[in-house]
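Chemist: There are structures below to look over.
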Structure 1
Amino acid sequence: MISRRQFLRYTGAGATALAAGGINTLLHFSQAEAARTLTTDFNPDLDIALKATPSKVQIFPGSPTSVWSYQGRLIKGDAGSLSHIERSYLGPIIRVRTGQKVRIRFTNEVADETIVHWHGLHVPADMDGHPRLVIPKGQTYVYEFEIRNRAGTYWYHPHPHGITGPQVYGGLAGLFLVSDAEERSTGLPDGKFDIPLVIQDRTFDNRNQLVYLSGHRMERMTGFLGERILVNGISDFNLKAARTAYRLRLLNGSNSRIYKLAWNNGSLLTVIGTDGGLLERPVERRYVMLAPGERLDLWADFSRFSTGSDLRLVSLPFDIGSLGSRRTGPGRMSSGHPLPNGSGFSILKVNVNQEGGESRTLPETLSTIGKYRLRDAVNREQPRRIDLVMRHMTWTLNGRTFRMQDVAADEKVRLNTLEAWDFINEGSGMGMMGAMDMPHPMHLHGMQFQVLQRSGVRHHGYVDDGWKDTVLLMPGERIRLLVRYSDYTGLFLYHCHNLEHEDMGMMRNYLVENPAAKA
């Protein structure tokens, strides 16, 4: 377990120790295997030097906050391929186009071993950021891959086993935006009217320094919750907008907090994209649930507001389960947290302070999405079943926890097949305080999937349309996914994207095999 004292030490420039309980995977993999060098016959369209490094940022008046951050430098490519969010600890926004070849030379300058995962991207197994490939301080890992995703809002963050939570919390995260010809043909807002918004919660001490886990095991089981809401690394975020339409790209970059997004004036949210890109058609919701790791693109038209108007994006209160509940009652417990998961609060303010620019109309059709069918799945009679339960005070997948290279027989899949996966969150885990029910946002590495059906629904703010890579299951819910394994073989991960659950071992490998290659 990683204590608050350890985390504060890690964010200092002189830190040298690895997190207690972390797995040093270099015992199993030599540095030559872990640190890749340049491939001479790979000619990238975009070449970036990226490093994880200790830094300081001015979030509040007074002392600057010590963080870890990604810093980037463009070696080759369009100048707009790399941009930085002003006054933020977040990493540079990387912008690419479908079909481009990308090289990223990642250097680790922080005390812990680490590696970068390109969340949502369809890349080879050795490019995906598996924790077995972590590198120590001073080493470099070279990523080389082709962009095969459709246009969408993706992101990147560290993925070492056991210490992903504190590394993301410390500041290591950034957006990875993909565009393509189909997206450009829609005429959606772009340039300064295309706004990325990374939502995170953080706790600070009286010296403006980040405070992480208290060391209590219950905090690990529920997931860390911060006491303040930051957007793009900024507290009390204020978006100054013109009277025109915007594309708002929202990422839930929090460790464990779930947001029930809504406009404070009761207007409907107009959703135009999810994890894997644009929807076929816009979807309207009164509110939308957004779990850690999930993304959401909104069409926000401020042209009907007068200059000087204010609007707020809020998170509405909701019931989350028996652990970390926002209220007490039979079979429930109070978290004692000043801002529990499921609380209601303001996320950001929109101040309409400029006259409108170009007038835009929301397209009726946004993209073309091929639909998978259950009858085409190779395991349609018996979908792959994953139960999300607690065993011996640890969150598990089918009763198993993470082992670096372990793959069970029922975790092997065949290349170029379509499969049905059933995730089941029945809340059957038992702990020292009785039944333990919690939400779990499940993430599959390497592939985008489609949601076929959801049952036991407690909240109706889901947008399961389009392509996804992370999906939320509240207690009592079941969900069926359809996923096709294409292009790449090798070892990939599936796990809960509550980062404390992931660090505790609620993560497993799945292996994509090509039987034809063995023949």
Structure 2
Amino acid sequence: MAEITKTPEWQSLEKHYKKIKDLHMKDLFENDTDRFESNHILFDDFLFDYSKNRITKETKELLISLARTADIENWRRRLFSGEKINFTENRSALHIALRNRSNNPIMVDGKDVMPLVNDELSKIRKLSDEIRNGSWKGYSGKKITSIVNIGIGGSDLGPSMVCSALKPFGSKEITPHFVSNVDAADLSQVLDVCDPETTLFIIASKTFTTQETMTNAFSARDWFIDKAKKNEFIKNHFVAISSNSEAVIEFGIHPENIFVLWDWVGGRYSLWSSIGLSIAIFIGMKNFEALLEGGHEADNHFIAEPIEKNIPIMMALIGVWYINFFDFSTYAILPYDQCLTKLPAYLQQADMESNGKFIGRNNQKVCQKTGPILWGEAGTNGQHAFYQLLHQGTEIVPSDFIMPINSNYKLGNDKHNHHNILQSNFIAQTQSLMMGKSKHDVESEMKNEIDDNPDLKRLISHRTFEGNRPSNSILFKSLTPKALGKLIALYEHKIFTQGIIWNINSFDQWGVEYGKQIAKLVLPELESKKDTKAFDSSTNNLIKYINNNS
């Protein structure tokens, strides 16, 4: 394929951008009172409202043409077929197989992987049922009441986010903990509240060599043996998720306690796999399967729906429009549900680790920006932190507002209904970001104050809002396991679509590996406690300063 920026479709978008870049969304709504009708998509109970974006009918037509030029319809087929589209690692990217509830064959190297997936699901079901019903006992005969998931990146963020989001569906007798940081504070604080007699450790590492994870794993094992006194008790309290069974067994974990993770499952797409063991234990296998079902339904939507009715593709195209034409570099995820407080961090990894690339599939440097800087916070907390910048800052931040219509928590009365207040803020923010407030409107509001004190006129400009700040709104009935599965999978496919348009491989992460390589060179210098000349002057002196003060 020709470089995307050289295509007629891209060049048409460049011309179109110059023509409409100063249009105000307020005027678009005033000129088309039915603007919402032609700028939203319904998928089951999911409403994706993209009407509050700086786009016209022509913009959409041009963006859809761009998607066709990028061959997105063929690429999504290639993704689902098991083709090794992760070409730098010679791997498929088949997270969709993990949630394939129709059980239709999905092939890798000429073999159907679904029997492997289903076998692993059976193992997850068996262990999660045994932990939840109490038949799995600790070494002293007590039930397991604490689960400690030790992993990092996708082996941590996914399970941690899902367990937090679905806490209303979780067991009241089991507490999940998540340890990822190699900083001793992370593991120590978790161990302080755990009882070795009632704790199950899940060591999640595909290679079983990840430095941060294995450092925490060995320390957890030392803590456990110090309390339990016998190595043989490890069988009751440690399981592993890995493709390196030899290293797992050497660690001391019983072969029956090993769960498999295949090389066609990327870390940031792995919560659907045995990496989701902590999820299944906490919310139960029935709910875990509902999560998978939601992801599968989103897969069917992505593969089957035409571009103009396809939520992930339209999300992706709107993002490309802002990143590559308006030069808006950042992107906010704003969930209006406290249970989704970890969603921005989860999607930050999913998006920035996938599409933070400057080399294309043609091995050449890309000719356009790739990957937004993604960040966010749960509403309404964010409103009292960074929304000032969203409304009046010099940076324009396209945002996704996400909210379940019904809360899993009922609190308050007719006058003080928590969820109604939350919903009113959700709606108000998207509307005010779009509309803005003119000097005339502010002056009218302040008329009485100014009549009493004319000096207050100087405040008018400070109270104005340009508006024209874009946002998407995503609404769904309630935050259930199935709804969360849909939401996550929709974003996965959005990220994939953008990667295709930018002609990059969204499934490798060499940038993650490079820092680890250097860390392995630095560690011996720190451990030697001697001055070093192995690196540049800054690095050498940082090592020296640490050694002299530790």
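Laboratory data are not the source of any read-out in this text; all were calculated from the coordinates shown. Everything numeric here is computed off the predicted structure, so don't read it as measured data. Cβ atoms are built from the backbone, for glycine too; each structure is taken alone.
Chemist: Matching task: 18 is the computed value of relative contact order in percent (Cα under 8 Å, 6 or more apart). Pick the structure from 1, 2.
Modeler: Matching structure: 2.
Chemist: For structures 1, 2, calculate Cα Rg over 2.2 N^0.38 Å, for residues 443-498 alone and state which one comes out highest.
Modeler: By Cα Rg over 2.2 N^0.38 Å, for residues 443-498 alone, the leading structure of 1, 2 is 2.
Chemist: Quick one: distance in nm of label points 7 Å out along Cα→Cβ at positions 99 and 387 came out at 2.9 when computed from one of 1, 2, so which one is it?
Modeler: Computing distance in nm of label points 7 Å out along Cα→Cβ at positions 99 and 387 on every structure in 1, 2 gives 2.9 only for 2.
Chemist: A further question on this structure: Have a look at 1, 2 and say which one yields -14500 for helix-only ellipticity at 222 nm (-39500 (n - 2.57) for each DSSP H run of 4 or more, over all residues; to 500), as calculated.
Modeler: The value was obtained from structure 2.
Chemist: Given structures 1, 2, which gives the highest value for volume of the Cα convex hull per residue in Å³, for residues 307-490 alone?
Modeler: Once volume of the Cα convex hull per residue in Å³, for residues 307-490 alone is tallied for 1, 2, the winner is 1.
Chemist: From 1, 2, which structure was volume of the Cα convex hull per residue in Å³ = 150 calculated on?
Modeler: This value belongs to structure 1.
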